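In the part that follows, the structures are each spelled out as structure tokens.
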Structure P
Amino acid sequence: MKTVTIDVAPLDAVKRRMADALKGKMRGAYITFSTHELMWKTLTPKRWAILKIMTGAEALGVREIARLVERDVKGVHTDLQALAKAGVIDRDEAKYVFPYDEIHVDFRLKAA
């Protein structure tokens, strides 16, 4: 099973993870956001619904995704472009790919 971890981490933590990877210490796949606000702005409820149906699926076209999430094609296309621009999903010709079978979300909220 291929799992991706979505987290919120400062740049120095990401750099440490990259340095470890270059040394051969693989810790899995990560999608990291610099702030909680950026994560929630990018991963809206409608975009989470898209990720849910794409998790474990093969490459899907915009119309197929729109049908599965029961939304209009234009709105889904806009969300897919935003997810691709943020590096959350990939585009493979005319289809979109989320190459993971499972999503693990990991972050902490602390007092200000």
Structure Q
Amino acid sequence: MITEPVEIARTAAELAADKQAEDIVVLDIRKVCSFADYFVICNGTNQRQLQAILDDVQKVMEEKGAPVLKQEGTPESGWVLIDFGPVIMHLFSPVEREYYALDRLWRDGVEVLRFQ
């Protein structure tokens, strides 16, 4: 059972890495954000991969006691937001990630982990 926000963030990032997600970053945003403690941001190369990452993250996190509280977007749109409460995970297509530039927008957050 995982309950600590940092554990939730690391586990979500590792699950994305297991599904070959690209440019995975975990940002500690506690000092610059009032609605979450961590962001997990990553890319999938195509819609099918984004769906696979989404499905696996939802399933495994539920099993580990960190269920998804809310989900916005779809793999078809190129951006999926998965809300675990203190951790928000963003799954992007490369084009959408570049467009929204969350890494740059939240650059005052502290990078905790990065998988390239």
Structure R
Amino acid sequence: MPKFMHHIFICCNRRSEGHSRGCCDPRGTEALRGAFKVEIEKRGLKPLVRANFSGCLDQCELGPTIVIYPQAIWYGGVRLEDVPRIIEETIEQGKILDDLLIDDAWLNTKGRGPTPTP
């Protein structure tokens, strides 16, 4: 079997209601992951594209969060209605969606943004 061309990790982490950092899947339905799996299947992209459950990706304040490898594309604020566009434009066409892209400067900052330089 050939290697995956794209591996999409969808944060399905749950935290208690009212947690200061929030969470990507507060209802625990894995609906976002399910939508990716349906869209991949519908477009005939299996087995070269895979959508997987992920525990916390530690970008909670920017979530729901996904990351696409091997390109290491981080998207935040992803909604169900974004899934077909992500598959079509990013996975099939190789385009980065600027409105969803988490800038590298924001990664691992716990939603506080980049540390200013003196």
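When mean count of other Cβ atoms within 10 Å over residues 23-30 is calculated for each of structures P, Q, R, structure Q gives the greatest result. Quick one: relative contact order in percent (Cα under 8 Å, 6 or more apart) came out at 28 when computed from one of P, Q, R, so which one is it? Matching structure: R.
When distance in nm of label points 7 Å out along Cα→Cβ at positions 15 and 87 is computed across structures P, Q, R, the figure 3.0 traces back to R. Assuming 1.1 is distance in nm of label points 7 Å out along Cα→Cβ at positions 47 and 79 as calculated from a single structure, say which of P, Q, R it is. Checking each candidate, the match is P. Structures P, Q, R were shown, and helix-only ellipticity at 222 nm (-39500 (n - 2.57) for each DSSP H run of 4 or more, over all residues; to 500) at -3000 was computed from R.
Values in this text are rule-based calculations from the coordinates and carry no lab data. Everything numeric in this text was worked out from a predicted model, so none of it was measured. Cβ atoms are built from the backbone, for glycine too; each structure is taken alone.
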